[in-house]
Structure P
């Protein structure tokens, strides 16, 4: 059983403090005090951390020595974090520096100088009794007192800021100290192994401790969407044993990894981590892995050795490292779920049944892997968490939710309603064995693809607190003036959109809590309206006469898609064709001028590879234009409809470029982009094509004949506009361009860390 009172002091004041300790003990009060030389050490001992956790009141002995003592500051902060009562006692006149003002502000204190010491000690004992500490000695009885009780002395004269203006610097000083405190806590609790049920009974009873780690200004966190295709992914990771923290930062206009041992007080830039996203750690914490556009890589923490694990095509779906030495990752924008030996080799498919696997997390004892996905052979549907056993090619749906993390032997962490939930599972049947519990009340910064959190295997949670969703605006850009204005004041989670032939209306896909619908925005009236009461409609495209709109829907079944048309004259919806073999259905990218042909693209079930199609609306029949097992999409007709411009990964090793080909023969393919590119659109006058390459829009002039003349691509305009799945821009008849723009990115300044985050028996 721990002592009720913890005495915090500077070892330089030992001779003045020990008599106080003796007095309190003689009064029957249990006291813990460092009577050795622990404070002389660089690191706290487990004794001190445990004693603070056990105490009910901390008495802080203030002097010139103690106010300059790092250990006293750390002890006061930890007690404050654990909501322990603080009782300041002045051994001598001393001014409170900013780093202690936060903890001691507004608390009455005692002065053990210039007074009757016996009376002050009696008052101290009385103060402890008032705080619930029991004493037995006669000296503990209250007497008339002349001791001064007042607020703390004002800050040093050098500080002239008002209390309101001092809040931020005080909080900053607190944060700096908390950083040091966190490292001391972690490394002096002998955190060396993942939690076992038997070991947890002997673990120190610290309770939940919520700390914050400052992100250095020189290494700001990278914007989650500043990567190819604009898809946001997880930017931080904590190691399995909680000793290291990594996040993706910006340095010299490029993404890198920043790594910190939590026993230190600063992050370091990892050399060789250029282009990194999605950090993850090896189980033994010797390596930190990460993904780039084309590679899975790892860096040895002790030596800085950089090693390539394997090639990968756009591996932006997350990765995890199993105890058995396998790295699991989502390849080609998550359409393929693969594993590879930690020392390299050829990646192999985890399962032929699942595509679009994201955020993998391994289950211990070689049981398998959990991940989130819209479902088997499904690309667009509400996300759920699935389990793939290691012994068989089988898929089990565990529960609805996203961003799974497996903890310990039997617990699953998921993101639901912007908060982290914990569910206990029977690992024989993989069915829930208890109620779902909320881990923290804080909102986790997230969007529909990821959440910024990471959980260690010894119960330490790191996360970024923030907004729950990524809202966008419809922005109208004049490429000649390089100016953009909001088309609508309404901010939503917009997706793919299409401008009508007159330029007066916009059909736009909107997501709300994983439910998709298509709305029509009337530009003149400034209003949104819906034309269908059905849910899960995607990828709208206007017909040439503005009387019809075409779209895809899986309203009947998440894995079954149909191609639909809505006729505004007849106010009637009709399914044109069912395309069950196409994962995600056929997304319309263009319609012929006579309205008889629809140009589409879709992904084959079983492979996830994109192909180009067209649908003859007279025959109600589809025709496949490409059969090369590449990702090809976003085709558009030339003005004379004899050629197609489209996006393909041919020759780009997992990235994309723009190609021209004769329609419908597809026998005269020519690359027209100098480098990468996607989402081609014809200029209104038919003089060429513009396309997107990251944050740049390029223009290439074309003269179409039997042998087309192709000009050199040149910069059309550029800007920080958001990329979404499918075409994320369109052009008005007058040449203005409709784009999606997100809110200004403000990098977070802190990483939240909660020790003992899970309030469960493990």
Structure Q
């Protein structure tokens, strides 16, 4: 397949139409006479769900390593570790004869209620994009493709096949697209998967603005766009919009529709040829990697354990952890013997083995006696007898460790959560055990935040272990006993209660649409703006050691936007154990022409330190770290001005602040028009240059007419207000209309002259 154009030129219309639609649920359509093989894809993203019969829709899949889900992966904040996992996934794809794995998922966690949140990285687009790019580089570096998904605005399960996500352009560009953009431009995925939903009334599968204008033209995506399975409504419209490959197949009716559309002139064959060309390129790439062989089960299991260890987040610890010297530990909770390590749906992996948490805890506990109580049932029933048994065991022990798993009926692909709560039984269990045993440790297995307000003050420690993959049971044990020092940091905020969630009033939508009314303010951006307390902030996580931040500095206190700046800080391990710390840098714009979040994550670095060791951490910030998307200019822009660079251990734990001055190099076109306000005129460099001389005259005239003379707020005979505060937010034309008797020309003529002058300036 060295000459793509030659193969394309030899294909019949029928063959081209068939190639753009799958031959089965998991394969492209081969063309044997041209030596064109099929390409095989498989579900992901945290393991390879390769079906036994690749041409069927059977649920039976071959054994593969079940790595931690994305919520755990993201909490590592370790791009190198995620890239290493990508390498391992590729090795398993090669062994299992898979050309493309369907993942990673980078949709934003708009709400913790999203049923598929465990498959997505973060509420923050910068973090999600960085992790996704390295995941992609890891997989594709071994010659296996990925499918970046779900493009775009697939942030809920409710009516996901049809609902229209109503999002304004700036919010789309700053929150819901940047992770995709970074993944595409840095990771260069072979394929991108469109989502089921509509975006502003148009299905993603036939959204030319998304698939062609942004993805292919603006971001330079050279791979193929594939539909989510069953997402296509109109195949011809999809081809026109940039959807190259529809899945699943076979679909003779769809093929016929494409053929007839070309022959009737409804579809320019050039659209079909472009889709075929993109598919052929990816098939050719896939063929460069020979398939078959075996993968190292033991090594991949150990890697899964390492990732789980790095991604678990210690949320609370009164000093009980790490466990030391206990002779009797009560182990309570069904998840201790029935590991809850992955979510339900298309990403459900057939693991090569499973580390049973109870067994792994016993292996770390040495001679300590472990006793077990089920604690809660698998369903939503309430069993007081199970609670009573657990209480009895906890009373007799020195420490109680509760394994609490959010059940599948509350959290899975296909449906959203209705609340943040554990089951009634689980809450009652924790409360009852904590009342009789002050040394109670809660281990959580879940894919998204849960409410803890009813019990967290009563327990000694809480470990967020997530859906931790097949080796997670061993990772939990080693963390509890201090063989591994916890280092995970939250990639999403844990709110206090459901009503605090930014999207609460607009979730999950109705009448076929969901309005993203919170705009830019999701996750910590919202809680910062509202000055609202949270249970645990974004970026938070405890360790068994402590870290000090000192000597913050920047490479330049004033710089051009295109040059960027480097933030440096010395980090010291001030405790007695080796540990890892994630330094986070947030950017705060002191003054902007448009509203901006209080602060936004724009860089991070992970550092490992021995006790007493100090290392300098350097974090570069580029143009985009200071820019925002301007919907009228239709581009990312920077503004001259001051910024605070906030260095922290979490979004709420800011250790140092550095003020810098940015000089914008942009020469933006003038966008002033007849409806522009005086404030907009004066904020625009060109507008201020031409209006400035007139502004002083306008101000004096207005104060004289409405303000009662020279006094800013006037006197009793005037309006009792600062008239310019009102007039500055009125269109220039409207203000001049009030003053036309004193003007040499009609206000319309004056505005027209000023606009010509402003638009003529460089």
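Every read-out reported here was derived from the displayed coordinates using simple, explicitly stated rules and does not represent laboratory data. The structure displayed is predicted, hence computed values, not measured ones. Cβ atoms are built from the backbone, for glycine too; each structure is taken alone.
What to note about this one:
- When Cα extents along the principal axes in Å, for residues 77-268 alone is computed across structures P, Q, the figure 53, 40, 30 traces back to Q.
- Distance in nm of label points 7 Å out along Cα→Cβ at positions 397 and 453 derived as 2.9 - corresponding label from P, Q: Q
- Comparison of P, Q by Kirkwood radius over Cα pairs in Å, for residues 605-732 alone - largest value held by: Q
- Test item: mean count of other Cβ atoms within 10 Å over residues 53-60 calculated as 21.2, pick one of P, Q: P
- Once relative contact order in percent (Cα under 8 Å, 6 or more apart) is evaluated on every structure in P, Q, the highest one turns out to be Q.
- Identity of the structure behind 38 (criterion: percent of Cα pairs over 42 Å apart, calculated), options P, Q: Q
- For 12.5 (mean count of other Cβ atoms within 10 Å over residues 301-308, calculated) the corresponding structure among P, Q: P
- Value -3500, calculated as helix-only ellipticity at 222 nm (-39500 (n - 2.57) for each DSSP H run of 4 or more, over all residues; to 500), assigned to which of P, Q: P
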